[in-house]
1. The value -14000 for helix-only ellipticity at 222 nm (-39500 (n - 2.57) for each DSSP H run of 4 or more, over all residues; to 500) was derived from one model only; which of P, Q is it?
2. Given that volume of the Cα convex hull per residue in Å³, derived from a single structure, equals 146, which label among P, Q identifies that structure?
3. Relative contact order in percent (Cα under 8 Å, 6 or more apart) computed as 13: which structure among P, Q?
4. Can you say which of P, Q returns 12.1 when mean count of other Cβ atoms within 10 Å over residues 252-259 is computed?
5. If you work out mean count of other Cβ atoms within 10 Å over residues 284-291 for P, Q, which one comes out largest?
6. Mean count of other Cβ atoms within 10 Å over residues 396-403 was computed and gave 13.8; which structure, P, Q, did it come from?
7. Thinking of P, Q, which structure, once mean count of other Cβ atoms within 10 Å over residues 92-99 is computed, gives back 18.2?
Structure P
């Protein structure tokens, strides 16, 4: 077992014995804040909830310490399981050897100081988190199908022009029910910059997301703030689709190099998104051009000479060609091994081109669990075997045991979780109707892109047309 997994298990045992078996440090020390919507959550598994504007009049830290989070903290201290954290409870129910995101986060967040601060204060204590993910705006040049207009201005404009999707029961992308603040006139953005001087004193990691953050004014404002008021203890992370013109990536590299060389930040890490490889990846993420994406990745890596992490939103359309993506990972690790410096992470075995594979739960037409297990499980097994065959723990150009465990979790979750007939039928009905309408709106063709899904497509079509009964599904 790797040292990383050893630490995760040791921390988990201690927290279970001293606090509770459901305790998660992320509920205190991690937060994602969507300023354009006025919402927050502590990781991507629970649904975001509203930040009461009234609370911000008294303290801008209410961007994180909301009444709902405080209630959930009490539940965890008492050994109860907050409903929004069901993904981790599902993973942990498969056995003690499965590594849930809760356990991974506890292992990465834990320090004695953070632990004692929580235990020595009441649950409603207004804690300053060590990790913040912040979205200043929904401006984005992509419109990924599983995303939503509230996160993407391009998607929003499509719905504004053509209306909601009319053929599905889930994810119709209606925009009439929510408001989105403009970046220049947003009370939540104002509250953020009021909180920044205080929270930045102890903040460990600031992760800027979107939308597409390279298109947001506040992203560049943060960089300018750091140039005049350095935070040498602070690590900056950024989520970028790397799908914009290359001048934006060159500008990013120039800013990051200035901040690092002047010791104005501790470190910078870039996270980008790709869900499979080839034309299927471009179909999934409308706006993506893989040639441009790979060019921009190269510009970033060669100029900043730092790690890059791929966030794989593993979904129903990632399955069939995911092995091709895994081959590319090994190719990039070989290509950039001498470009990226050694030991930029917590230890010398940290991979230089990294990937993570959280699976997508909704909308249901993108959920892998609507696939027929017998037909599609071999794809998972082939990928898992490929990772296993290429594990060399102390060689950063190869796969690690933790990467194997993470994908094994996805594979086993697909194999072992079985939705009821009605939910599968609903998902398959929405799959056929959604992608039929998607093709018409975006001038693409599902079966030309995914010919290996033809049997599944026909099954979904029959389900949508009520040709077969639920029991036959």
Structure Q
């Protein structure tokens, strides 16, 4: 990567011997390895579990997840999720030409695509991954092209629309968390599903996570989900629920393999990824604005917004080419920057290098596959609940006129209803069933179209003021 250049504020820091407020807000400032290394690793701990959850969920839906006879494909996906999250993060922090915001943005595997990915692979095994990865690569390329038009499409996506989309992502995933906590999809219909032992393991994870988040400080609070999983894992190990057979047989090193799962075109899968990529780009725009408006104390530039979305698309296309899941910016790391007050992109760069190194060691992925599904379920319940909470925060700033309430209500009711009752789409073609049953895409499309077509109405406050003046 070469030497890290010294900014003007860094030279000032050398003369004063400490970090000033201006230096803390400077993305180009390097605080020194003694500060940067622990802060960089803290960023990785904050996103580590969330980054690995989507490939585990997709593999489970396909039929080669936890407990399968051959965990090799799952281990590969876990490793590549770490490796390419690191690569995509470097695209953001260091950049290549127009790609990258040159801000402390951490990239990770996106939850937004899960409602689309599950129908593509459901019950089809490893063979379905060729279609999924090819579609993700195509979607990533379109995502990259979309970066050129970022400034022109933002008007169509107010907080009401983006908040609804994020809420639908959370609602779509919550069922998975409960299924995992109760024993996993393979246990459904058996006496083991919903057993007290399963809920106890999941409950330990939730309890420890909440206790550390609210009563601990520093890295203990930041990594509360990861530490909660370790606590549940320790209890499961004491109960004899953990087997290290896959760890013993896993290799010590693994390199990415181009088109590891093959190449297969599916029009419906490509369409789903392209449409969802549009939604994902809006998440990235929000994260860039949050960093610049908060810790940075300024507005994001068009160059930063375009670079961030371009890095999202390029990172997703590159990851999919090697068998990894789509990438996007991680909002929890934006919150971490607000807590630490250090906006240095070089701190996140160090964390990205650590993530890449983890991705080259399949023993790490093999250890992760030994986690009981109920333990993972406890962590997933917390994470997916936080997705829904984040949506409510976004929606809290909406001016809830009758118009906005109707748009939101119709979009939510129809999209959630179709997801809960997929049989209502039985007479439609397979592609339409997959897209309309995802929940996220119909919510986004309905909300965007209604928001553009319906006329504005005065807010309740404006009506009251008009009545008083009359």
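Laboratory data are not the source of any read-out in this text; all were calculated from the coordinates shown. Keep in mind that what you see is a predicted model, and the values were worked out from it rather than measured. Cβ atoms are built from the backbone, for glycine too; each structure is taken alone.
1. Numbers: P: -14000; Q: -21500.
Considering all the candidates, the number was obtained from P.
2. The read-out was computed on structure P.
3. P
4. Details: P: 18.9; Q: 12.1.
Label of the originating structure: Q.
5. Evaluating mean count of other Cβ atoms within 10 Å over residues 284-291 on every structure, the highest lands on Q.
6. Q
7. Considering all the candidates, the number was obtained from Q.
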